[in-house]
Structure 1
Amino acid sequence: MAPVMLELQKNNIEYNFIFLAEHKETMASMIKMFGLKKPDIVLGNLDKDITNIVTMGFWSFKVLLSALYNKKKIFKNDKKGIVLVHGDAPPAFLGALIGNLSGIKVGHVESGLRSFNLFNPFPEEINRLLTFKLTDYYFCPDHLALNNLRRYNGKKINTRGNTLIDSLRLALKNKNKIKVKIPKESYAIVTTHRFENIFKKRQFESIIEIVEDISKKIKLLFILHPPTKKKLMEFGFMDRLIKNENIELRPRYNYFEFIKLIDKSEFLISDGGSNQEECFYLGKPCLILRNETERKEGLGKNAVLSKFNKKIIEDFVKDYKDYKKQGISEKISPSKIIVNEIKRFK
């Protein structure tokens with residue numbers, strides 16, 4: 001959403017920044033990095049990042065209760081505006097629900113993506129379906145996403161890409177100013193944080209085993225997301241990674257730093273949909289640690305869906321250079337398309 005907010009600022013369009021405090025530390029970094037204004041309203045402030053299901057449930061209840069009690073203040077008693085929500089995380093559904101209950105139009109950014117499997121990814125696929133039901137304006141990244149929304153009422157807009165590409169361009173533009181430690185030898189990056197991958201011990205251990213096998217062939221930088229770090233320690237896997245001389249544990253980086261790391265890497269191993277897209281735009285080889293993905297970007301080109309199949313993984317690592325592609329150079333700006341569409345609401 002950062003490039004959409006920047007585009008609003010460039011056009012001198014006033015907007016109300018409502019922050020559902022799921023990831024406070026990340027948001028503080030984003031605001032500073034992109035030059036955004038501070039949130040006008042903060043809902044669900046728990047003074048910590050959410051790293052487990054119980055906290056998520058408590059936080060969601062707190063957000064809804066606070067929003068319904070203060071809805072006039074939150075939306076400045078504006079019935080003619082539009083609430084923009086993004087993606088498939090809980091704040092998308094909660095934001096859409098709050099806007100809907102307050103009688104305000106809802107616009108869903110990155111709309112229409114589907115895996116068509118309710119429990120994979122979980123709970124993201126369910127969040128999307130619930131958000132679709134509450135949406136009036138669907139901002140879809142491509143014609144496939146548009147097609148997935150045929151049975152839903154509302155206006156569908158093809159943004160011809162994800163707003164992520166605008167963020168990525170900005171990160172690449174500034175990469176020479178960004179200081180981050182780059183290994184001297186060739187390396188790949190590992191990042192995993194999805195619920196279905198890290199919350200069950202056996203599944204998480206199978207991922208650790210995959211990472212250990214790949215580390216025999218190339219140095220790995222393992223990124224520690226807060227919930228990932230917590231589960232590594234809880235399941236007793238942290239020592240295994242620490243003792244592996246070809247695995248280097250790295251803290252979670254801000255967006256610009258992380259993109260620079262990806263740009264200098266040989267390939268990325270990830271369960272993140274946004275990472276899959278970033279690699280597609282960069283032409284970077286990407287191994288997807290999932291059974292299903294709602295995104296089509298790069299599949300069969302620079303990206304391989306592992307399905308946790310040993311042979312698929314081994315073949316990718318062996319031939320990853322074959323998956324290096326030319327990055328996307330098209331200058332379309334999804335953020336500009338979105339802002340042009342919502343100008344009528346100012």
Structure 2
Amino acid sequence: MDLLVKLENILNRYNTIENELAQPDVVSDMDKFTKLNKDYSDLRDVVELINNYKSVRTEISDYEEILKDKESDDELKELANMELPDLKKSIPDLEHEIKIALLPKDKADDKNAIIELRAGTGGDEAALFTMDMFKMYSRFAEQKGWKIEVMEQSLNELGGAREIVASIKGENVYSRLKFESGTHRVQRVPQTETQGRVHTSAITVAILPEMQEVDIDINPSDLKIDTFRASGAGGQHVNTTDSAIRITHVPTGTVAECQDGRSQHKNKAQALKIIYARVYEAQQAILDAERAEERKAQVGSGDRSERIRTYNYAQGRVTDHRINTSLYNLPNFMANSDGLDDLIDGLHAEDQAIKLANVTS
């Protein structure tokens with residue numbers, strides 16, 4: 001479809017929704033009103049881009065008419081000759097912006113997120129790096145004004161973590177963090193190494209959108225809920241009541257446990273959030289497998305086995321393998337998450353480029 005025709009269709013749709021939202025029968029139907037209002041809001045930004053694009057094209061047309069008209073004022077012609085080059089030069093950039101705005105949106109982008117970090121190969125060293133990475137993400141969240149809360153953790157005696165699950169709440173959290181999913185490899189001399197040898201360890205990171213009951217259909221009868229006594233690092237009991245919760249989604253075998261909260265009620269609420277996120281992730285993985293072409297149009301598949309980044313302490317380097325980008329500020333990266341925004345921006349740009357190529361090919 002010709003771009004201009006497509007843009008006119010979008011403007012017509014926007015105006016139609018605007019008119020519908022003013023109708024009394026729509027205002028009184030809350031479900032319909034809410035849906036139309038969301039559609040209207042989703043179109044607002046692209047409509048602004050389209051109107052700006054049309055305005056520039058109109059200016060170009062007006063100036064070209066002035067130059068064609070032999071009776072046009074000399075000053076107007078001089079102005080037209082000055083303005084036209086920049087206006088024409090801006091057209092490709094404006095069209096590119098619109099095409100990006102029209103790319104299919106991930107419906108989970110505006111969600112809060114659940115981050116899961118797990119030690120992989122490397123034993124105690126992998127557990128120590130898991131904690132280092134959690135601290136890095138925590139500082140990043142703090143800089144963004146996001147709230148991070150540990151939902152579940154399994155610590156070892158050295159101060160490392162075999163597993164940490166946390167919720168991160170804030171604006172567009174999932175959109176910013178979703179490309180962090182995958183295997184993160186570290187190359188450094190472990191604290192436990194006496195001969196100074198560099199070891200390679202790995203951890204997995206999973207970023208899941210935090211889903212609500214309205215977002216995903218789970219039959220309560222499919223959930224098996226067990227209680228047990230919470231325990232801390234090394235197996236010692238941290239309380240004497242069965243406050244810990246284990247929830248199993250029977251059809252998929254998905255399990256979530258939570259024992260960090262002192263109340264059974266809070267642990268159950270946290271475990272349910274994890275279950276909803278993990279079941280949603282499993283369902284999306286099935287859809288991605290069915291939509292092979294769409295899977296190709298992704299910068300990262302979110303597969304935890306995919307090695308996405310290497311942290312080389314000897315060289316002070318962090319390398320993202322998906323965009324072939326290295327930063328030589330590893331100490332600041334880990335201490336202050338300095339540079340993570342740059343990598344995330346690069347990943348989003350690459351993701352957009354891949355999707356644009358896929359759409360236009």
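FYI, it's all coordinate maths here, none of it is from the lab. Note that the structure is predicted; figures quoted are calculated from it, not measured. Cβ atoms are built from the backbone, for glycine too; each structure is taken alone.
Annotations
- Distance in nm of label points 7 Å out along Cα→Cβ at positions 70 and 254 - highest-scoring structure of 1, 2: 2
- With P(r) over Cα pairs in 10 Å bins from 0, in percent derived as 5, 18, 24, 22, 15, 9, 4, 2, 1, 0, matching label from 1, 2: 2
- Label whose coordinates, when helix-only ellipticity at 222 nm (-39500 (n - 2.57) for each DSSP H run of 4 or more, over all residues; to 500) is calculated, return -12500 (choices 1, 2): 1
- For the set 1, 2, ranking by mean count of other Cβ atoms within 10 Å over residues 38-45 places 1 highest.
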